[in-house]
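Listed below are the structures to be examined.
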Structure I
Amino acid sequence: MSVRFSHLDSGDTETTESFFFQNFMATRLAEGIPSNEGYDPILEESRSEDWLENHWRQLRQNEMQYEEDVNQYLVLTLADLANPDCLARINDCMVSLDSDVGQKAVEEAESTRRYHLYKINADFLLLYLGLFGSGPNASGEAYFDKGQGYYFSAATNLKGIKGGRSALSDVLEKLSARFSRYVNILRLMKNRSENYFSFYNRISQDRLDRMGADLTRQLHGPGKAC
């Protein structure tokens, strides 16, 4: 669910979903990482049922190149990040970075619960590595392998729940197969000069303190305490 907010500089209101969509897609265009690169619609359009059945491997490989569904999933995941209600709901499923969610999942009898465990922790790793992590641990291959495994397990459990493939299980498989690709796009988005996510990297603590003091004076007037 989107949250409405106001930009401090302009006062314009916007939803978190539209904000993240604009920044994510603008990054893909600016950095030369277009969506659906390699996807060929001719392999899926106007084909007979017999052709589709006989070429299912080729078709499946082509489907994995389609990214509009992944874009939408990531935008909604980012919007959830800014929603306190969503954050409160996922806390029960989170494990620490150095733990393995699989150890918690094997204790769960319900496949729905296992699916949520894997999906939520996979999303967290993707956002941590792409937006918030810093230092050598943030680029460690172990975390990337873990993120890929979590998304694959989430997709597997979801297919078990649904009795086969679904649009969402396909998205989760794509995120598993190209986990590093989407981490990289998020990192590029964070580091763009006009992007909110570069805020904590570019502003020193002294400057941040001065900004806080200026805001306090503007909100409460000179000589007034918070």
Structure II
Amino acid sequence: MPCRQRGITLIELMIATTIALFALSVVLTVYSTTARHSTLHLQRTHLHQQLHATLHLIAGDVRRSGYWQFDPRTQSPGDNPFQNAVNDVRHAAYPGEAADSCILFAYDLDRDGLVGVGQCKGASCAQGEDEDNVEQFGFRLRDGAIQSRYGGTELSCNSGYWQAVTDPEIEITRFRFTRHIDCDNLAAQEQACSDTAPRLMRRAVELQMSGRQRRHPDVRLDISTWVRLRNDRLVEGAS
């Protein structure tokens, strides 16, 4: 009786190997696609969190601009040192950056009625100032990052001490402030505001911000918000 061998043929082995390789390639493709989408989702989430957190930080600080603790029995709102030409909210830009990409403002952080400048030149501070803390603030765009001002001898966009508040992995591509003012003529409400009449200025700031991931430039986000300044500005008319 002839001997019969059992097993698989070479053709069957090649077919089985081909099917296994095809299945493995499908699994690897699905895994690679899933991993890529997961990475992009994490990058988008990180960018979303960073920009919205930064926007919330800036809006909360700018909203306090012009606050002054004073005694209305002996002091006039028009003498608010946090709303004078030096300390009032204003826009500018760091040299080489886009226009209106920096905002400067001040408010009475310690409620002592004096503008805290952190340090004073000479033997004593100028009238209306003290050196116990810093109450002159700002945010600016520089080299793709948003920076916050925490000190310095001059309240400007290109001097003082600044530190980044955004993640180095994120590039800020747009950072712009736009002021909006609604003015009331206090001497004649039916008339428009003029330099000779006392006026009340209600102000808001529109903030636009855009950013993207440095490693994934296609992951980008545009956001904006309006900030209503809580402290209106009272301007006395010229005599």
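Just so you know, all these numbers are worked out from the coordinates, no wet-lab data involved. What you are looking at is a predicted structure, and each value in this text was computed from that prediction instead of being measured. Cβ atoms are built from the backbone, for glycine too; each structure is taken alone.
Structures compared: I, II; top value of mean count of other Cβ atoms within 10 Å over residues 150-157, i.e. the largest, recorded for I. Suppose distance in nm of label points 7 Å out along Cα→Cβ at positions 30 and 142 works out to 5.2; of I, II, which structure was it derived from? It was calculated from structure II. Given that P(r) over Cα pairs in 5 Å bins from 0, in percent, derived from a single structure, equals 1, 6, 11, 14, 17, 15, 12, 9, 6, 4, 2, 1, 1, 0, 0, 0, which label among I, II identifies that structure? So the calculation was done on I. Hey, distance in nm of label points 7 Å out along Cα→Cβ at positions 38 and 206 derived from one of I, II reads 4.2; which structure? Answer by label: II. Which of I, II yields -8500 for helix-only ellipticity at 222 nm (-39500 (n - 2.57) for each DSSP H run of 4 or more, over all residues; to 500), as computed? Matching structure: II. Among candidates I, II, the computation of distance in nm of label points 7 Å out along Cα→Cβ at positions 22 and 78 that gave 8.9 used structure II. Could you figure out which one of I, II the value 32, 23, 12 for semi-axes √(5λ) of the Cα gyration tensor in Å, for residues 14-125 alone was computed from? Source structure: I.
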